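K.L.:
Structures given as structure tokens follow.
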Structure 1
Amino acid sequence: MTEKIGNVVLDMTYYPGEDHYSDGDIEDELLQVAMEHEEEEFPKIIAERKSWPFFYHLSPFRTNIIDWLPFKKTDRVLEIGSGCGAITGALAKRVGSVTCIDLSKKRSLVNAYRNKKQDNITIMVGNFKDIEPHLSCDYDYVLLIGVFEYGRAYIGGETPYEDFMSICNRHRKDSGRLVIAIENKFGLKYWAGCREDHLGTYFTGIEGYHTGGVARTFTRRGLEEILHKTGISEYAFYYPYPDYKFPTTVYSDEYMPKKGELSNNLRNFDRDRVLLFDEKQVFDQVIEEGEFPLFSNSYLLLIGKKPQTVYAKFSNDRAKAWAIRTLIHKSAAGTFLVEKQPNDKEANAHIVHTYQAYEALSKRYEGTKIRMNECKRTPQSIVFPFCQGRTLEELLDERLDEQDAEGFRKLIEEYMHWLSYNEEANVSNIDFIFPNILVDGDTWHVIDYEWTFDRTVPAKDIAFRAFYNYLLGGEGRKACEELLMQDVLHLTEEEKQQAIQDEQDFQHYVTGDRASVSAMRELIGFKAYGLSGMEAYCVYAAAKYVSQVFYDYGEGFSQENSILIHDCFTEEKDVHFTVDVPKGVKQIRIDPCSYRCAVTVKDIAAGEQHFAKDNMAVNGVWANENCVIFDTEDPNLVFACEGADRLDVTLEVAELPKSLTATLIEAVTPKGNGLKRFFH
């Protein structure tokens, strides 16, 4: 039972008749976009919608996780859990055929419509357990991207993850590869204050999922235990950064990150988060201690023969004319080769321009210690030898950490010297920034010069780019801001702001009409709350969101006979507390807060008696049977309760500005007819 959407085959043979999971109305909206728009329009739609589901399901950056793999046009690929087709189209353009499996018909329709021009995609809709026995066992690639964590739901049983891995692994040919992308439950971002991706709660994975939930992520050790139990011995781990959903870089055991590289850590597109520490600084320590595999935010586990590529960096967060990727390959002899490839044919000219920049810059710096990394052209890319050394960025960070101001200044002075050297050559590399300079003994290797112009760009402008981007890389670098911006560049505040605007204009030129990944985080709008701000708020809230209960033993109310009720507010408005009432109390007064407010009495019970408008005195105005408006910073509710032994209170407290309070009180007085307008 099949149907075709464009050129895509939709196989409904195993579909149970209804979708058993859904994200709701958003899937209908995604389907409408897929039906009515071409993929080239998606980036604009994503930026307009400012929606996490749209960004997650439709963004072209999702394919980075697989774009570096060495697919061939003859390959047969099985994609398990293909969803809305985030990577299906990219696969179809590079391989012979793609067979997709997904339980959701709605999501499969999104996949089919967005890829309807591809004639090598078959989407099988239904339960994996029903479809799996009918699959062949000779796929070149079997992919589980963000799927393995749901092994319990896919397979069930006593050992769902071992069984899931074994079943998926048997469908690849002997020379094929099984590729699994999954979060690391010990990923540094979760320690630093990101919520667990699947449950949306803090520290759930770190705490071992003791509160339940269908999904499970693993550490590297946890995944290796599963591999051992399933008898798989040929595998390799890769480390997508910042994570596998939108990676900008993929590291490996053969090529680990260096200190200073992992500074792009604010990636909470889907939820608010807290910032418990500076992840860049902690990553630097993790790298120094050799523990990066333990704390990498995500893993890409590749079962089968390792590819030659050991590193990938994606610079495709740009207009198509500039979108490229950088790969590092390791030969059988153990030597490294760097390759830059266009992301699409539109960027071919940019690759050629980079080769031309190599030739021009080599002439400018001929006979000096500044060496352009040697560039050679291939039919579809440019290649470079792998340079040894430490980045200038790393050396500057080291001087900062050691509080070596003189050493820091000397490096900056030398940098400025070479930045100004032979300016009359009329060729300028505005990418002459600290991460792109490798220092090896007395030689400075420039490893990136793609943004080179056939004109003189003032050294001061290029230096600003280098300094500005360096300062953005972590809080610890702010200590040198005055030195760089004022002592070296002599910038006034007005000049600095203009330079920042120029840099932002250049970034807009590079990204074109599409919103960058960083910009999408701002557009979607989820916040990152710093620890110092949270501490300050807690002090503020502890003083503000407090109720007080007074007891009258027959001599009136007094501070001495009262108790403060802390931690009784939730969401700054809902008040609930229960307290024991001492013997001999004749009256109780509740001060719900210390500001003007409207209080809705949901329930006040003392012993067996409940209190409301007819048996309670207030120093406010009743708006209706349950709500009181208080035009005072000392609101209170008073009632007699002789003999009660327990007080249970549930209120809703809404803070009111003074002007609105007066308006509301006027509206509910007998001469006004505004009661219905404001409260009904």
Structure 2
Amino acid sequence: MLAPEGLPEGVRLGGVATSGDLAAVAAVVPPRRGPDNTIIRNDGMVVVFRNQGGEWVQEAVLKSPRADQITGFGGALGFAAGMLVVGAPETDSLAGAAFVYVPGEGGGWAMTGELSSGDGAGSFFGAAVLAAGDHILVATGRPPQQPGQILAFARDGDGWSESGRLRAFDGSAGDQFGAAMTSDGSTLWVGAPGAGGGRGAIYEFAMDGGGWGSVNRLGGHRQLGEWMGMLLAHGDGMLVSGMPRDDYGLGTATIFSGGSGGWSEGYTVFQEAEGIEPVLGDQVDCADGEAHVFGCSDVDLVSFIPSKDMGGNRGARVNDIWGWTDPVTNRDYAIVGRTDGTSFVDVTDPPNPVVVGNLPKPDWAPGSTWRDMKVYMNHVFVVSDGAANHGMQVFDLTRLREFSGTLLTFDHDAHYDRINSVHNIVINEETGFAYAVGSSRGGETCGGGLHMIDIRDPKNPTFAGCFADERTGRRFTGYSHDAQCVVYRGPDEEHVGSEICIGANENAISIADVTDKENPVALSMMTYPNVGYGHQGWLTEDHSYFFMGDETDETGRLVANTRTLIWDLTDLDDPILVKEFFTENTASDHNLYIRGNLMFQSNYNSGLRVFDITDVENPREVGFLDTVPGEDFPSMNGSWSNYPFFRSGIVVVTSGREGLFVVRHRARMPIS
């Protein structure tokens, strides 16, 4: 085991390179916050070990020779024949550099060379390195706007000189050519995991007259999202491509056999992911602070379905959630977003939920962390962010009545293509209008604000207009991350009866009158202290207050504990932040909803938190079920969202890696 000593507190270990009895480990020192609340970054270090009699002994700690700047020192490591190459891709305004070290006298290590590309700022030279005998190979150009390339250096006396440059013969921007390299001295294999938009490829170069000559491409026709070539290793007549991003992050490895110029693709191997056992058939009451393996207080675990059993592909996680009650059969369904589609779960018998249907993502769209859905007139409208030209799927929920015991796979009934990638979909069921927010990657983005859609004929959605308050959003385009739109019935008599949208716009709250879709009006906006990322919020049922979360104020250490912003909307033209409510927990908050006098917050790795808001400005926690076993801390893993609006009184909750929870707060009774 490699156990570095004498490093700063909180250091994280990264990449490892080995050669014989030597090993090098990159050490990343986390940033710290200065006295004026600014983030102060620290450069990396590299720890060198030597194996002595079967025990790894620390021999040296190397630091960047550029002490006056952040260099990304240790961003890549290459070891061969006692020579260590350290990549530092952030050197000189991201121009990058690579430093060469050899053992010195007295057990230390001496820098003997510094390599650069001469290509200027933004080249990212040193993003990957390979030491191969008398050659050093350094990758550059990994940002999305550049095709990758590799600079080859040959030994020149006591130094090194550039001997050539390698590129993919079919290279393109974002191919990440050079992300991984391996060589046996006469043949070089180069990974390009970004080729084909994330399908990936491997290129094989043969040494020819002192340079790298002929080239072959391996990998055939990959699937989108495999990222072939992110990691490479060779030996014993095999070439292995590790693909840690395949299967939505669970990872796979593909083994090629044969030899140079004649590889054949063999097995793809993977390890089964461990997970939490389902809870079905019998409710697990919260007792002594625990239900099954989950911490709790006054919230019982009615049932639990792991993510792997939700009808998606290997590695698919769950994200957002909504609900629908069939008006004919009175059956309740949880509508659960996944990385690769949407699941429909019958929760009419809460201890015995059944996954009845699967609506896959469109064939042409990649899988995505983000999916959102809302319901109108027995149809669900589904969008996805970071998903190319996904658009909006429309699915007729009455088709779920077709279920007879076997999981059904559906296609959407209609598709709206005037938007591409969208972060959330907002629906005002009273007016029949949908609002796509956080739009990007083409289509009519409306600045990322409200893209208004008439869905009164659900299978024929039509564009109705745009709204964006350009005083808001991090880029001042009016971007809304999420919103709630209602026919207003609150205390501000001037606006009663108008259709009002309240947006969480990254750096502010935004309030708009969208009654006239062709002439929407910005009523007000207001920012707040310690802005991280204004994320989502929900109105009290009397429309007097808006509870809003900031997703990154905890992870960014802007605040110490989970914070909820409470806005007084007595005057829609002048919203007032009346309270920053802090819990005793430190987890990051995500989505919240309000039913009656209870607020249900999905707060990532602290799970579902229930608050009594009878005293609006002084919420009181009255229950929780922690969907992620273990310690709570600021992160973006865990409970994504919840739906507390079923008449049965159950709450359905999603938690990314874990799955779907059906829970009941003990103070809630079914609605008769």
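Every number in this text was worked out from the coordinates using simple rules, so none of it is lab data. Model, not experiment: these values are computed from the prediction. Cβ atoms are built from the backbone, for glycine too; each structure is taken alone.
K.L.:
Out of 1, 2, which structure matches 2.4 when distance in nm of label points 7 Å out along Cα→Cβ at positions 264 and 464 is calculated?
P.N.:
Only one of 1, 2 returns 2.4 for distance in nm of label points 7 Å out along Cα→Cβ at positions 264 and 464, namely 1.
K.L.:
Where does the value 5.8 come from, among 1, 2, when distance in nm of label points 7 Å out along Cα→Cβ at positions 296 and 624 is the thing being computed?
P.N.:
1
K.L.:
If mean projected area of the Cα convex hull in nm² is computed to be 32.8, which of 1, 2 is the source?
P.N.:
Comparing all candidates, it corresponds to 2.
K.L.:
I have 2, 11, 20, 22, 19, 13, 7, 4, 1, 0, 0 for P(r) over Cα pairs in 5 Å bins from 0, in percent, for residues 504-639 alone, calculated from one of the structures 1, 2. Which structure is it?
P.N.:
Of the structures listed, the value fits 2.
K.L.:
Let me ask something else. Of structures 1, 2, which gives 3.2 when distance in nm of label points 7 Å out along Cα→Cβ at positions 424 and 480 is computed from the coordinates?
P.N.:
Traced to structure 1.
K.L.:
Given a value of 0 for helix-only ellipticity at 222 nm (-39500 (n - 2.57) for each DSSP H run of 4 or more, over all residues; to 500), calculated from one of 1, 2, which structure does it belong to?
P.N.:
The correct label is 2.
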